[in-house]
1. Looking at structures I, II, which one was P(r) over Cα pairs in 5 Å bins from 0, in percent calculated from, given that it came out as 1, 7, 15, 20, 22, 18, 12, 5, 0?
2. Of the structures I, II, report the one carrying the highest value of volume of the Cα convex hull per residue in Å³, for residues 130-209 alone.
3. Going by mean count of other Cβ atoms within 10 Å over residues 106-113, which of structures I, II comes out largest?
4. By the measure distance in nm of label points 7 Å out along Cα→Cβ at positions 50 and 218, tell me the structure among I, II with the highest figure.
5. Matching task: 0.40 is the computed value of FRET efficiency 1/(1 + (r/R0)^6) of positions 98 and 122 (r between Cβ atoms, R0 = 35 Å, to 0.05). Pick the structure from I, II.
6. When distance in nm of label points 7 Å out along Cα→Cβ at positions 18 and 194 is computed for each of I, II, which one produces 1.4?
7. For structures I, II, calculate relative contact order in percent (Cα under 8 Å, 6 or more apart) and state which one comes out highest.
8. Can you tell which of I, II yields -10500 when helix-only ellipticity at 222 nm (-39500 (n - 2.57) for each DSSP H run of 4 or more, over all residues; to 500) is derived from it?
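No lab work stands behind these numbers, since they all come straight from the coordinates. Please read all numbers here as calculations on a predicted model, not as lab measurements. Cβ atoms are built from the backbone, for glycine too; each structure is taken alone.
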Structure I
Amino acid sequence: MQNAPTLGQALRDIVENQHRYARGALSYIATQDNAVTLGYAIYEQGVQGVSQIYDLATSHAAQVFRELSGCRPAEVLLPRASPMNPLPYQRHFRVPTRFDSEQAALVFPRKLLDRPVPGANPVLRKILEATVSRIEAVTPPTVADQVLRELRPRVTSDAVTLEGTAERMSMHPRTLNRRLQEERTSFRTLLNQSRLEVACQMLEATRLSVTQIGFALNYADSTSFSHAFRRFSGRTPSNWRASIH
């Protein structure tokens with residue numbers, strides 16, 4: 001990343017290569033209009049201390065961003081309730097920090113993607129690219145794991161479909177369905193798992209209402225969300241939230 005030609009390529013480096021050494025969470029980039037979001041998302045079920053993990057990951061991302069670009073992001077998003085004293089966050093990030101967000105992310109202007117990385121060495125870059133390309137993932141990801149990585153950053157922003165997911169994975173939808181059946185799961189099962197794992201994280205860590213969380217996860221209404229959550233957990237979202245606080 002330190003030898004990438006631009007900030008955009010440096011950020012794509014971590015997004016494209018993280019699967020080689022990490023499971024259960026991912027980094028991602030999303031672009032909308034003139035704004036870019038660099039996010040971090042946990043998709044493994046039942047992880048404890050998600051607020052602290054997101055704090056740490058976002059802090060680390062902000063430090064890397066400053067080193068690679070020479071500037072700070074425009075805004076920091078955190079999927080946690082505002083602490084009683086938010087001043088330490090403001091002092092640390094030194095940019096507006098939005099709590100009760102749907103994601104853990106940095107937001108910055110799209111034009112920064114083309115900013116050159118200071119001190120980048122193109123010769124060393126080629127050597128490192130060749131080295132990385134020969135590194136196999138410590139544990140090859142299953143197709144289901146690949147699907148979860150595709151779904152996780154999108155369940156709070158897009159209308160997710162089998163066809164769109166298959167296209168991003170360079171597969172035909174029927175092939176993807178068959179591969180998932182071989183692993184004894186389905187696209188619908190993984191989509192529900194991803195949505196409802198995010199719901200648990202948001203119910204635990206934020207002050208967003210049940211209605212707001214259902215809307216963020218693209219459910220048609222709060223009733224549909226509550227029914228789906230109850231099938232997943234055996235409790236309504238409100239009862240689940242009350243049981244952990």
Structure II
Amino acid sequence: MIIAGPCAIESYEQLEKVAEFLVSKGIKYIRGGAFKPRTTPDSFQGLGKEGLEMLFKIRSKFGLKIVTEIMDTRDIELFKDVDVVQIGARNMQNYPLLIEVGKLGNTVLLKRGLSSKISEWVGAAGYIQAQGNNDIIMCARGIRTFETETRFTADIDAIPILQKKGFKVIFDPSHSAGRKDLILPLSKAAMACGADGLIVEIHPEPAKALCDASQQLTLDEFRLFLDDLKA
């Protein structure tokens with residue numbers, strides 16, 4: 001399972017370029033942030049509802065399944081038709097949100113919190129399961145440590161641990177590294193560890209991206225990445 005797409009939805013044209021490329025590579029899932037949790041309020045916060053509508057248009061045109069993040073219980077109705085609802089790292093322990101997303105019944109992508117223990121992550125998944133929804137994909141995305149060479153420290157040891165607990169687990173090398181030169185080796189490590197899939201950030205022009213420019217691959221770089229993984 002490979003999920004790919006831009007960190008943030010910036011325009012329909014941007015999404016369309018990415019979607020055309022993904023379809024040409026046989027990839028079935030496109031990610032894109034309509035609502036963006038940012039550290040500072042003056043950073044780009046996403047296009048919101050407008051961005052979601054762009055994703056729905058892309059799904060209708062290209063047949064791709066969409067993966068996007070929900071941040072607020074007040075937006076639940078907007079997400080009822082989203083194929084995979086993402087709970088971001090900052091909201092992993094937002095229990096009211098977990099409960100409401102669990103009630104939706106959609107597939108849930110649950111990211112690990114920045115400094116959360118595996119037991120806390122599993123506990124968060126329990127809130128979704130308690131609503132009768134077991135369709136959960138756990139996403140390892142690096143955890144905060146003392147290291148400064150990377151954005152976070154890769155938590156690939158969590159992959160087999162969670163799989164032994166009965167979960168599907170994918171890995172996010174983009175957020176773990178925070179730099180594109182480490183995306184391929186970290187992805188290989190995750191695959192060797194038995195990951196069920198990867199979620200990777202790509203952008204037609206990363207240098208012009210409104211957020212996380214340093215960790216997004218160009219379409220050509222992603223093409224080479226896929227070729228290397230297949231090899």
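1. The correct label is II.
2. I
3. II
4. When distance in nm of label points 7 Å out along Cα→Cβ at positions 50 and 218 is computed for each of I, II, structure II gives the biggest number.
5. I
6. Traced to structure I.
7. When relative contact order in percent (Cα under 8 Å, 6 or more apart) is computed for each of I, II, structure I gives the biggest number.
8. II
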